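Q: Each structure below is given as C-alpha cells.
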Structure I
Amino acid sequence: MEIVGAVGSLVTLLTAVLFYFGWASTDAETKALGLRDTVFHLSTSDYLLRSVSALYLPAWLAAGIALGTLGLLRWTAGEPERLARATRVLRYAWAVPLALVPLYPLSPWLFDLLLPLTAIGGLALNAYARTRGRRDLRLWGLTLFICVLSLFWAVSSYAAIAGRGRAELTERTLRGEFPAVVVFSEKDLMIRGGGSCFRHVTEKGSQYAYEYGGLRLFHVSGDRVFLVPRDWSPENGTLYVLKEGDGRRVDLVSGADRRARECLD
C-alpha cells in the first residue's frame with residue numbers, strides 16, 4: 001500500500017508540474033505575441049498537451065543525471081574511504097546555489113533557471129551526506145519541501161524560455177506554415193489590412209455577400225475561430241474572433257498555388 005501511495009503522489013506531482021508548465025509557457029508565449037492565454041479559453045487537457053513536447057529535453061537530462069548518480073554510487077560503494085571523502089565534500093553542496101547568487105545580474109533569465117536547479121541538487125546531496133547511515137525525517141522533510149518549491153521555480157523559468165521561443169517561431173512561420181483561411185459572410189465583417197483582402201461575392205445563388213482571404217488560422221476553441229492576417233505581427237496586427245454559423249462560413253485551403261494566388265483572384 002505504501003508503494004501504491006508513493007506512486008499516486010508521484011503521478012499527482014507530475015501532473016501538477018505538467019499543468020503548471022503548460023500554463024506558464026502558454027502565458028509567456030501569448031504575452032510575447034501581445035495577447036493573453038485567457039482569450040483562447042484553453043482547457044486543462046490543452047495545457048497538459050502543450051507541456052509535453054517542450055519537456056523531452058529536461059526529461060532526458062533528468063534521466064541522464066539519475067543514471068550518472070547511480071553509477072557514481074556503485075563506483076564508490078566498493079571503496080569506503082573514497083565514499084567517506086565524497087560524503088564530507090557533499091555536506092557543503094548547499095553552498096553551490098549561494099555562490100551563484102552574485103552572478104545573477106549578469107544574466108537574470110539564465111540564473112532564474114540555474115539557481116533552482118542547483119538548489120535542488122545541492123540540497124538533496126547535502127541531505128544524503130548528512131543522513132547517510134541514519135534517519136533524519138526532519139532534515140529530509142525540509143529538504144523535499146524546498147526542492148518542490150525550487151522545482152516549480154525552475155519549471156516557471158524554463159516555461160518562460162520555451163514560451164518565448166514558441167512565440168518567435170509563430171511569428172516566423174505564420175505566413176507560410178499556418179493554415180490559410182477563406183471566410184464567407186452575409187454581412188461585412190470589416191476585416192481589413194495586414195495582407196488580408198476581401199471582395200463582393202457576385203455569383204448568382206450565393207447566400208454570402210462577402211469573401212475574405214489572406215488570413216491564417218491561429219486557434220480554434222469550441223465554435224470560435226481565431227484568425228489573423230498573413231502579415232500579422234505582435235507589434236502591428238489584429239486578432240479576429242469569429243463564431244462559426246450565424247451567416248458565415250470558414251474554409252481551410254491548402255497548397256502552395258492557392259497561397260500564391262490568394263488576394264489575386
Structure II
Amino acid sequence: MTSIEHPRSTTRVAVDAVKLAELHEAPEILRLVNVWDAVSARLVAQLPGTQAIATAGHSIAASHGYPDGEKIPLDLLIAAIERIVAATDLPVTADLDGGFGDTGETVRRAIGVGVSGANIEDRLRPLDESVAVVRAAIEAGEREGVRFVLNARTDAIVKAGDRPRAESLADAIERGRAYLEAGAQSVFVPGVLDAEDTRTLVDGLGAGKLSVIGLPGALTAAEYEALGVARISYGPMTQNVALTALKRLGESLLADGAIPEDTEKLNDF
C-alpha cells in the first residue's frame with residue numbers, strides 16, 4: 001500500500017464499534033499495543049492476538065515534533081489517525097486528548113476517518129464539565145449512527161499531586177461512575193495501580209469497566225485480568241521502547257558497530 005485508502009464508511013465504522021464494545025465486554029482483558037503511525041499500526045495488526053488497534057496521542061505528537069497535551073494541530077492529528085486506519089482492517093480506537101475544545105466535532109471528524117472508539121481525558125475538570133464532554137462524544141457518535149466506544153479517562157490518580165491515595169481513588173470512582181452513566185464504555189485510570197488499588201477501582205466501577213495502562217512497576221495483563229480489568233494499553237511506552245532500541249543501535253553504529261544479522265525487514269508496504 002503506497003497511499004491512503006478511501007476512509008471506512010460510516011456503516012463499517014458502526015460495525016467496528018460493535019466489535020470493539022464486545023472486546024471490552026469479553027471476560028478476557030483487551031490487550032492493546034499502542035501505535036503512532038502507519039508502519040507501526042501495520043506491524044502490530046499482523047501480530048497474532050491483536051484484535052484492535054489503539055493510537056497513542058503522545059507518540060503521534062512526538063513523531064511530528066510536538067509535546068503532548070493538544071499541542072499538535074487537530075488537522076495533523078486527524079490526518080495521522082487516517083493513515084493508521086488505512087493501514088489495518090481492525091477496529092481503531094484513537095487517543096483524542098481532551099477533545100480539542102469541541103469534543104463532538106472532534107469525534108465526528110475521527111469517525112469520518114474510520115475511528116470507532118476513543119480515549120478522552122477529563123484533566124480533572126469540574127465533574128459536570130467532564131460529564132458534558134462524555135455526553136458530547138457519545139451524542140456525536142449517535143448522530144453518525146455509531147455506538148461510539150468511549151474509554152473515558154480520568155486523571156484522578158496520575159495528577160493527584162499530594163492528595164492522599166484514598167481520596168484520589170474515591171474521586172476516580174465518583175468520576176468514573178458518572179462517565180459510565182453518561183454512556184462511556186469503560187473508565188481509563190492511568191497510573192501505576194497495584195492489586196489493592198485495582199480491587200478498589202473494580203469494586204467501585206464494576207467488573208469489566210476499568211481500563212489501565214501498562215507501565216514499569218505495574219501488574220501484568222494477566223494479573224489485571226484476574227482482578228476484573230477490561231482493557232490494558234501502553235500509551236507512549238511502546239514508542240519509548242522503540243526509541244530506546246534505536247538509541248542503542250545508533251550508539252553501536254557510531255562506535256563502528258554493524259547492523260545485527262537477525263534484523264527483520266518490517267517496513268515494506
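Where a number appears in this text, it was derived from the coordinates with a stated rule and is not lab data. Please read all numbers here as calculations on a predicted model, not as lab measurements. Cβ atoms are built from the backbone, for glycine too; each structure is taken alone.
Q: As an exercise: Rg and Dmax of the Cα atoms in Å, for residues 171-250 alone, calculated from one structure in I, II, equals 14.6, 50. Which structure is it?
A: Structure II accounts for this read-out.
Q: Determine which structure produced the value 0.40 for FRET efficiency 1/(1 + (r/R0)^6) of positions 147 and 227 (r between Cβ atoms, R0 = 41 Å, to 0.05), calculated from the coordinates; the candidates are I, II.
A: Considering all the candidates, the number was obtained from I.
Q: Then there's this: Here semi-axes √(5λ) of the Cα gyration tensor in Å has been calculated and equals 29, 23, 18, so which of I, II was it run on?
A: Answer by label: II.
Q: Consider the structures I, II: one of them gives -19500 for helix-only ellipticity at 222 nm (-39500 (n - 2.57) for each DSSP H run of 4 or more, over all residues; to 500) as calculated from the coordinates. Say which.
A: That value comes from structure I.
Q: Could you figure out which one of I, II the value 2.1 for distance in nm of label points 7 Å out along Cα→Cβ at positions 43 and 155 was computed from?
A: I
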